[in-house]
Structure P
Amino acid sequence: MNNLTRLSVFSVSLLLGISFAVQSSSAQSDMGRVPREWQTVAERTNYDRTGTYAQAVAFAKKLDAASALIKYTTYGKSGEGRDLPLLIAASDGAFTPKLAKEQGKAVVLVQAGIHAGEIDGKDAGFALLRDIAITKTRTKLLDNVVILFQVIYNVDGHENSNPYMRFGQNGPAEMGFRANATNLNLNRDYMKADAPETRGWLKLWNEWKPDVFIDCHVTDGADFQYNITYEYAHFQEIDPKIKDWMDEHFDGRVVPKIEKEGNILTHYVEFAGREITSGIATFIATPRFSTGYTPLRNRVGLLIETHVYKPYRSRVRGTYDTLRYFIEEIGRSKDSLFAVDTMSDMQTIQRGRSYDPKREFPLTLSVTDKPTEMKFKGVEYSVRDSDISGGKMLVYGSTPKEYTIRKFDEGRVETSVAPPLAYIIPPQYKDVIEVLKLHGLRLQTIKKPLTIEVESYHLTEPKWATSSFENRITLRTKPVRYTEKRTYAAGSVIVPMDQEAANVAIHLLEPAGPDSFVLWGFFNSIFELKEFGSGYALEKLAREMLAKDPKLKEEFDRRLLDPNFARNPRARLQFFYERTPYFLNQKQGVYPVGRIITPLK
């Protein structure tokens, strides 16, 4: 970074309120024991820089070559053809899912660099594995745990690096790009699985079935004292037993230990309005996000969000401390973790063996307007008129200040569904079936046509987004459920719900799901009319229909009271066409996926 660049970033930092550094006390004590050849690029440059992809792979392979506790491998390739690097840290040779299970070890998947500019997790993870395998100061972490470390998830974004990728972020000198090579945000792709990186991740997950997932990020936005914020699912989207385990073991036991190292922690900060006086509203991650996906798999998912305005050293060392103490607690408490995981899986399987129309599976959630009070470690700030924007601007100072604010942290279910015994999907929807396979779902392919009564949906009032989101035009509808007898062709696929990954299938196949196949546009063609009525023929037919059906005439007359309808000849003719067998036979908006609610014979 040249002097002009350094001055520019420093000036932005002052404007944004970067003030005081939180320093982990473990940083200096560990650095004195690390030979220079085993220091990370961040450590060697006093946390001014992070290594390139090539340097990261070289360091990972060097760990593998130097220690029997580390194995380097890959789990897929990026869009530009780079290997997705993975380090496995294990004692007693437990480098396979089979051996890890036989030895009774908890599997922890740590993910770094899904947003490649937010790369704290890479340097923290390297330092932790180095201290396990080389300096031997953390070797006991492997007594009861196998660590899977995704060194850099978004490898292509990592190499798309320069000083201007993360506005206002306080280091390192150059940062990677948020999205992958096709400009997809991988942390919106866990359900639709468009990206090759996501498909590699799902393969890794299904092979290892981790007990805990940790995703390392960096915040955007407001200034405050905390160098580490974190979150995990704790509303109706997660089995309450898993939520209770995290409350006890992470919030109750791990957080105090991280704080003793000099860090300041709180749950993830998202203001309910423009600034702090509006309070904090909990962000509920839907399944498109990593920590919204893992609850569907009945597993802990921890989000680490270091503070963008804190120095890189503080962020990396805070991430290191969080990983160290959480993995230590997982190893110490693995039996209770296994118990809640097993019970959650068994209950999911058992639920799929019977149909209860009164059962409620949550699809969409929101935060209520019922707040509690919390003490918030912020900084002094003011709201001033801006001669640049013409609006108001926040100006943060450098003085710590504690505020008493409202926290909105109560969830409610907005939309729910009674899960069926199974879903059935026509064979022509191959992209849908492929994604279900990627998620590890057990599928059954029928060998001859099947006529069966199913529940399904008429998807009414479709509204497509006006611009692209993650390379797709999303769709929202109002599903209306109904029952009918249908014949499904040979090759159709049945997705039974008595399996561990059933929650994923429900979210994908229920149209009201916040990350369903319908929302992501997999079924857009069902709304397209392929046959139309000519005006000449419709004029004649409409008159005959009005003459035969007084109620239809009443309905038509009511519609004519709408001026927009009344002066639109095409809409008036369409009114009649939509009430003919010619239109209804096209089944516009009829969802082709069936819900099976009675046992198949």
Structure Q
Amino acid sequence: MLSRQVWFGPDERPLYGWVAMPADGLVRGGVVLCPPMGEEGRSAHRTFRRLAEALAGRGLVALRFDYDGTGDSAGLQDDPDRVASWLASVEAARQYLLDLGAPHVSAVGMRLGATLAACQAAASSPFRSLALWDPCLSGRTFLREGEALFLLGEDDGRAHDDGLRHTPGFQYDAATASALRGVDLAKLPEDRPLADRVLLLTRTDRPAPEGIERRVRLEPGDLTFGPATAQDQLLDRTPSDCYVPEEALASVVGWLVAGTDEARVPVKTPEESGVRVASAGPGSRPVLERPTRIGSFGLYGIVDEPVTPTDAPWVVLVNVAAEHHIGPGRRWVEFARRWAGDGYRVVRIDQSGIGDSPSHPGQVEDEPFAPEWIDDMREVVRELAADGSTVVIAGLCSGSYSAFEVALWERVEAVFAVNPRLTLYPAAKGTHVYTPIRRAGIVPAAPIAALARRHRILAGGLWRIYRQVAVWHGPFRVLRSVVRRGTAVHVSACRDDAQHFTEVLFWRPFLARLRRNPRFRFDQDEVFDHSLLSRAGQLATFDRASDFLATYVPLVDRPGTDGVDGRAAS
């Protein structure tokens, strides 16, 4: 099986995707994989990667992709004409597979991705086969469900007067919300077939909207119904608890293969390359974006850098938990392009077993705090710094842990950490991710870690009491050690995450003293929610991180900068 990262679609707004195909280049057909939108898309990343690989193993060429202004594709989530651009992305993906030489194209869509695929088929031409995997009835229901989840989760009763519709991590303006009302499976014209064959997978834990089944039953071709098993474990958890619904995935693959009985034909093998994308909105400075493999194991990353070659500092944006390299609400993508427009070199990475990076032999996929991450990050820093370049690392939660861990092994100029979690219950002795070589991880005693699996609050209380005496378990000592090695540190944290560094009484005088160090800053601010899914926290993170870069790694006297304050000339 071959897997290649590709750019396709309009040259001025390239779309990002991955092609998976048989190693011999002979296929029976092509399949466009239309992912869910928003936070559901982050949760389903591993499932769609596995789906593409499984299809390639059965003689099909599969393209998984990001819609315009989402994921790693060009554009911003608040650009105009979002819905029209998303539908055009589906069509561009179909055309790309045809241009490779696929004899026909099918599609698999999940949630809003299924709704978009069906709407585009009705507006353009039918697919060979169309699998609707737990589809949304409409864009309107997708938006309402997302808003409800946000209100129940990270929003914490905050009032918003920005005119946006807020969902976990992602926001939609009034024009997009209005356009989403026009994306409705139940209202698709009856005389416009969606595909020669249709598969509808519905959840087993809740009834499917009647409008979906009613419209699907109007299809003139073959129609199959099935269960979307384990969909609650895939989408009703946080993306950090990723789960691949193997049974449903296998049923989709088997159904698609059954609809392709043609002889295999050769298709082109795409080549990976870089593209130019806008660093921000229209008229902003273009930057070069390209895929990269780092270290001996080939960790996957995406580099954003000025078009003109430069020796500017490297900024490493680390993936969060079991989520891939786009960051919360896709902000790592937008941050990287903005900073590259300023003149920095930025790489967004997937640590091993995560996103699009390979897994080490025996490594569990999508496992946060994997012991392999220690060597992963050391190789990243060593490779980027091999020519004398300065390296800065920024991360959220587990990404912050990785930043502090590598800063205790290698030379790192600066660390920008948001809501760092250094007490690692999942990495206690007896777990498969335990390793005695951690330097930044605070690992609870085995009995407390075992208790935490059943009674997290009780175990947390006992642990906090215990480390008032066993002060070496206080996470603050990690910050102190990193600063002592000459690394500038900025911590921005919500109240709960800041508390871990301040609650051990023994360390409070040391924290007060460290705060007088100009290379250390510790901010507690309720603008941040832990997972950084609120817009206010995301924007505050960008402002503070940008100021941090300008202060500790300024771009003075470098090509593309104004030579005064180190920021790019506008």
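The numbers here are math on the coordinates, done by the rules we state, and not lab data. Every value quoted in this text rests on a predicted model; they were computed, and no experiment measured them. Cβ atoms are built from the backbone, for glycine too; each structure is taken alone.
Things to note:
- Winner on Cα Rg over 2.2 N^0.38 Å, for residues 280-439 alone once structures P, Q are ranked, highest first: P
- When Rg/Rh (Cα atoms, Kirkwood Rh), for residues 144-359 alone is computed for each of P, Q, the one that comes out at 0.97 is P.
- Calculating mean count of other Cβ atoms within 10 Å over residues 352-359 for structures P, Q picks out Q as the one with the greatest value.
- Structure (P, Q) behind the derived value 1.8 of distance in nm of label points 7 Å out along Cα→Cβ at positions 72 and 120: Q
- Each of P, Q could give P(r) over Cα pairs in 20 Å bins from 0, in percent, but the derived value 21, 53, 24, 2 comes from Q.
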